[in-house]
Structure I
Amino acid sequence: MRFKVVCINNKNKPVEIPAMFWLEKDEMYTVVSVQKMAKQPGKFGFVLAELPLPENCPYDSFLSERFRLATEDDFEAMEAVKALLEEVEEGMFVNL
């Protein structure tokens, strides 16, 4: 079962993970799999649809503690931003 999460902590990026595969704070992601962390016993990791880690990376998931579950407010905010961007692209945006 897939579900949405929001990154709340993108600090302390492991050096083995290239920057282009790292998390952005406050960004929403889709969890496609939950698994036990091999290098951190007792912790769980999320495999994300939007950020598949490279095969040569020693990590295969992101620590679940870096995220919170997405709420209805997150989805509403995302829709509002999309609508605003569409208005800007169509030249309908008016400076106040």
Structure II
Amino acid sequence: MSGFIVTASADKTIKTFDVYSGFKPLSIMNTTDAVFCGEILENLILAGCGDGNILCFNMDNNECLYGYGADQKGAVHCMKINDDKDCLVTGGDSG
């Protein structure tokens, strides 16, 4: 997928928009809590949420593939996939 932007916010949604068609909404994905951070890996969106979960969405069908409880004390505030794409590092309320 190219020519799109992804937004996420405190309204517990991730939205994709088509840049080439005047920012027409393409999809809306519902999360478990406010989204604080995210990463895109090929056709996957990883979202760090306020409830400590990291959710993985498939952009091809907007399906949530899995969730992982990454922070037991609160929000996941930041995340980064390494250059080899084999490791995800997160930072959150638990320190």
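A short reminder: the numbers here are calculations on the coordinates, not readings from a lab. All values derive from a computational prediction rather than experimental measurement. Cβ atoms are built from the backbone, for glycine too; each structure is taken alone.
-6500 is what came out when helix-only ellipticity at 222 nm (-39500 (n - 2.57) for each DSSP H run of 4 or more, over all residues; to 500) was calculated for one structure; which of I, II is it? For helix-only ellipticity at 222 nm (-39500 (n - 2.57) for each DSSP H run of 4 or more, over all residues; to 500), the value -6500 is produced by structure I.
Using the calculated result 16.3, 54 for Rg and Dmax of the Cα atoms in Å, pick out the matching structure from I, II. Traced to structure I. Suppose you compute relative contact order in percent (Cα under 8 Å, 6 or more apart) for every structure in I, II: which one lands on 18? This value belongs to structure II. When distance in nm of label points 7 Å out along Cα→Cβ at positions 18 and 74 is computed across structures I, II, the figure 2.6 traces back to I.
Looking across I, II, the calculation of mean count of other Cβ atoms within 10 Å over residues 58-65 that yields 12.9 traces back to II.
Have a look at I, II and say which one yields 1.1 for distance in nm of label points 7 Å out along Cα→Cβ at positions 10 and 26, as calculated. It traces back to I.
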